[in-house]
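Following this line, the structures themselves.
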Structure I
Amino acid sequence: MPLEARASQALSGRVRVPGDKSISHRALILGALAVGETRISGLLEGEDVLNTAKAMQALGAQVERTGAGAWTVRGVGVGGFAAPREPLDFGNSGTGCRLAMGAVAGCPIAAIFDGDASLRGRPMRRILDPLALMGASVSSQADGGRLPMTLQGARDPLPIVYRTPVASAQIKSAVLLAGLSAPGVTTVIESEASRDHTELMLTHFGAKVTSANEGAHGRKISLTGQPELHGANVVVPADPSSAAFPIVAALIVAGSDIVLTDVMTNPLRTGLFTTLREMGASIEESNSRNDAGEPMAEVRVRASNLRGVTVPAERAPSMIDEYLVLSVAAAFAEGTTTMKGLQELRVKESDRLEATAAMLRVNGVKVEISGDDMIVEGKGFVPGGGLVATYMDHRIAMSALVMGLASDAPIKVDDTAFIATSFPDFIPMMGGLGAEYA
């Protein structure tokens, strides 16, 4: 469904954005691998996470919704997955699919993994390479190591020491989840530290995980295999990647003042907050607390005059999903914003680097892509008036709908259907803050 965003009045109000998608996926998967009952509150009930819930059920866990955002999972224990009768369909979710591949790789079963047209086009080889070293194999696959594919889990999984080729929490998590079934210690070494949700949640469920610095920016994570995971309670914090959209909207719409509650403030996920503050944004945190190892806080955001900055490549892992909406903030800033080291954006739901540049250009913003860097020439305003192609990508759609709230002319997106994968209530929630959509 197409939608148009128009220049809005000042945004105001107090809201909680949906639960964090990364935590939601992991809570369901680890609950399925634990013994006993796991109770989850605040689960993101978007399509991506619901597909993971269905997959865990198909693998033998008991998964039940008990209320809004409230779910219980009765697990089968480490290595206890049963072969599913039907293909596991992950829709648009690369995270759910890749983490489940790791979990299945440690079990002596075969499972078919599939997804929508977008997911079928995304690379899986870098996940499968380390899983093959652990004893898993692929018996069928589409061209180029893509979905649909049949993964045969290892009968006797092997612990490995694996250095990831890129900073990717999905690769690390897949290896660690497979390593649960292996004897001895499985180790992942990263030259650039990726988000650590899997390590924190594994510890919360009873696994022994150690993490140490490796080089200037890296981490070395070791997991002791064959633990007995125990069911645990998980409160899912609000997703900082979803919070990014109302945050940037409040910064660029004059007079805005909003409060977001329970936002995850894990430093490996808040690179956007750091960057926006460097640009001059008024973002204040209060009422900080922890749950299941994850920090969260109340975040107040007020409209601000932004200036261009250079975002270093080493910050990319802590904000990889937020560069799209950061580019919107950069367009409204005064001066040049240079975002470095964005190669990971090329293998997301769309080629997000090219799609983001196209979103800006069609609305009169000067942008350049140089290798894996994106350079946005901010003028303090955006002419707007363009039709944005979303390429079945929820974050492109939401970024464009934020940009249109402060542009000179309305901005239209061609399709909003995929917003449901991560933020089902985005449009009504933003409308409640004062956003103008038609």
Structure II
Amino acid sequence: MYMKAYPILKGNSFYLSIERLILNASADDEIIANYFVIREDTMGLKFCSLLLDAAKRGVRIKLIIDSYGSCHVAGNGTEYIGDPLSEDLLTTLRLNGIELYIYRPIISNKILHPFNLFQWKNYSRRNHNKIFVFNLKRLKKRGVIVGDTQWANEHFNSQFIGHNLLIFSTDLYIQAKQYNTNLLHTDECKQYLNNHVSSKAMSFWEKRLSFLHKKVPFQFNFLNEFHIEKADFVYSEIQFDCMESRKTIQDIEINLLKKMQTKGVYCTPYFCPDLKMLKALLSFLKKGGKVFIGKYSDDPYLPYGVHQAIKYLSKKCFSVFSYEGYGNVHYKDLICDDQVFIKSANGEGRSRFYNLDSGILVQDHELAKYFIMEHKKSEAYFSEIMTVEQVEIKHTFFERVIKFLFRPFYYHHL
């Protein structure tokens, strides 16, 4: 039985897709939204407004957010201008019927905060998912959207270019719902139960979230439609003790990279691979695959990872391509022959050892061909990195010493 799949390659298309799904949800329909980042800016508030309106109509909504990404000021890993979600806003959502969960609540996102140093596991392991699960019973439509776009202005004004995949499928809906249900039943995911908000603050937020939402037809004619036979919702292990033996999305990536035969594209905004991933990428490159990475110079650790990767690959006479266009790429695509893997996991150690990530793995020739063509269109905005001399590290000697000392914690695979 065929499933309908829609690639979503632009921020505006992502918003329109989510908007159509939420506005067409009726009483007793179900929505599960699981996002690393939701900021208190225009797009973050629009999303909260859509959820609030739906909850008032009787739609059953579960909202899962990460404490680091959504509830604290911007820092390394959340480079967003928008404010974090406030207690009053979260309480307003909860009191209007939205079930709200926060993954591993922390007091501060500062790495040297005593709370984080003494509870390092709680601080370092983050919910990096970007999942939207829906069950619209009246319309008999179930499915999921998975990718990399998050609810912050930067993902909708081209500062971060994203890729997502919308698939209507009962099987994928069940798989994604079960994953999120399992996550909610862990000790790390805390239900937000705060009731303390003044009537004035409640009124303020309900008024601020009163965006004008008009009823829209349940159509996705602004997206390309594909009919696919096989797709799976995949994810990294939720609960784990040993980081080295943890089962993750990167294990799936490595297998796909090694098995690629005729054509392939690998893209990640954050490129900091360990030796196991590098060996798989080398096999991928030898067979004609191409590796594209995002801008890395301003990141605290990525230049070191890119430097090491280029040093390894250049000895084998292979190179990667770095983005030089406006903003930055944020999508995490892997296309190997007829396999399309759209996911939230980055090509670096945090995705392997610390983060919760998920993705959709599709086997379809036409969809793979479509993504290959889209990547070819963007190749002009990438420049080739062939030698380590092209990888500039701008940090001072003192900064390099600090990075070296903290590397065993966040990037111990380097």
With Cα Rg over 2.2 N^0.38 Å, for residues 138-265 alone derived as 1.35, matching label from I, II | I
For distance in nm of label points 7 Å out along Cα→Cβ at positions 226 and 258, the calculated result is 2.5, so let me know which of I, II that is.
-> II
Given a computed value of 4, 15, 26, 25, 18, 9, 3 for P(r) over Cα pairs in 5 Å bins from 0, in percent, for residues 298-361 alone, which structure among I, II does it belong to?
-> I
Distance in nm of label points 7 Å out along Cα→Cβ at positions 34 and 314 was computed and gave 4.0; which structure, I, II, did it come from?
-> II
Taking mean count of other Cβ atoms within 10 Å over residues 170-177 from the coordinates of each of I, II, which one would give 26.9?
-> I
Identify the structure, out of I, II, from whose coordinates helix-only ellipticity at 222 nm (-39500 (n - 2.57) for each DSSP H run of 4 or more, over all residues; to 500) was calculated to give -8500.
-> I
When you work out FRET efficiency 1/(1 + (r/R0)^6) of positions 26 and 322 (r between Cβ atoms, R0 = 30 Å, to 0.05) for each of the structures I, II, which one comes out largest?
-> I
Using distance in nm of label points 7 Å out along Cα→Cβ at positions 10 and 386 as the calculated read-out, with 3.0 as its value, let me know the right label among I, II.
-> I
Out of I, II, which structure matches 24.5 when mean count of other Cβ atoms within 10 Å over residues 90-97 is calculated?
-> I
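FYI, it's all coordinate maths here, none of it is from the lab. Being a predicted model, the structure only gives us computed values, none of them experimental. Cβ atoms are built from the backbone, for glycine too; each structure is taken alone.
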